[in-house]
Structure I
Amino acid sequence: MTTTPTARPAPFRVGFVTGATPDKWGRTWRDRRREPLELVPVVEEEQETRLRDGSLDMVLARLPVDRDGVHCVPLYDEVAVVVAGVDHFVAAADEVELADLAEEQLVLPHPSGWTPDADQLAWPAMSQRDAIETVAAGTGVAIVPMSVARLYNRKDVVTRPVVDVAPTTIGLTWLVEYDDERCQAFVGVVRGRSARSSRG
């Protein structure tokens, strides 16, 4: 007599934007749950697309996102920092303001739309990693969340907080139409609820 193998449950797929660190939540999930969990890195430009097309169940996203049909739990703020070469003048400062960077080349567009007063070169589109490599070569500066700067940290760059740039926020997002028990269980993990806690 043959038996049909029991199908493994589909993986629960949680995306995380560059700089987010979901490992501790992943460990807690695996300690508590039978369903396999996949943590999937995503770049900021695709975080919402991957959520809405169903390829990810939840996303640790860098806000803002379109809230139409999307649940969102803001989790923590990220300080904005300027990344510059080690010989740049910002290396001598503890923190800077945007006015201090008015004559710089900004190699990566800033989400706020701020640009330096100096005429800007026609920079090609580049990833955050590429931007920091460009900065390390001594060309221009980049303003990124501190978590991104830490991820791509190099010995040939320095980072300093930019005090008049609003922090960005990491939030846990998922679609309203797919708000199931697994999503609520992961919310509980992220919020630090115990395994026996009820939803709320």
Structure II
Amino acid sequence: MRIGILALQGAFTEHEKMLSKLGADSFEIRQRADFTKEISGLILPGGESTVMEKLMGESELKEPILQMIQRGIPVMGTCAGMILLAKTVIGGESHLACMDITVERNAYGRQLASFKTESEYGGARIIPMVFIRAPYVANVGQGVEVLAKVDGKIVAVREKNMLACAFHPELTEDTTVHSHFLHMCNTMNC
């Protein structure tokens, strides 16, 4: 199994380390030619969503990413990655617009309002969560499973082959979210 990580901007190196910790092979996606490699799943990391959108356009990556998602290849978006996946973005523009969620950008405030907390994930266990200028999900469409909430706000969701969270699981030692994603890659790529 090989996981591609969009490496244009943001916290992609931290995702590589987490995948390595779990024994999964990963590679960076920086240009269209990188999509010729075998890929079992794709991670859209945290960062700045408008910058990532601009760089995806310049690198001609938007179309191959959308095609992967439409083919059912699993994708995980964290923080800005969640914003990229959302069909509707309050306080910004939608980008890939493929996940039936409405996201509020920078919902928790500026960089100084960043915080750490713990909450239940997937109805199974309590995990640490790091929020940095994070969004949250204001609304979900039919078929979207809510995986986590913090203070009543939705912060992790899954729809078909798409997993998204408002927090940064790659900035903790907990492997729950990445393990969940790798399980999706194993079961959906049979």
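Quick notes on this one:
- Computed -5500 for helix-only ellipticity at 222 nm (-39500 (n - 2.57) for each DSSP H run of 4 or more, over all residues; to 500) - originating structure among I, II: I
- For log10 I(q)/I(0) by the Debye sum over Cα atoms at q = 0.15, 0.18 Å⁻¹ computed as -0.94, -1.16, the structure of I, II it came from: I
- Comparing relative contact order in percent (Cα under 8 Å, 6 or more apart) across structures I, II, the highest figure comes from I.
- Structure with the greatest value (metric distance in nm of label points 7 Å out along Cα→Cβ at positions 91 and 179, set I, II): I
Read-outs throughout are calculated quantities, based only on the coordinates presented, and are distinct from any laboratory measurement. Bear in mind the structure is a predicted one, so any value in this text is a computation, not a measurement. Cβ atoms are built from the backbone, for glycine too; each structure is taken alone.
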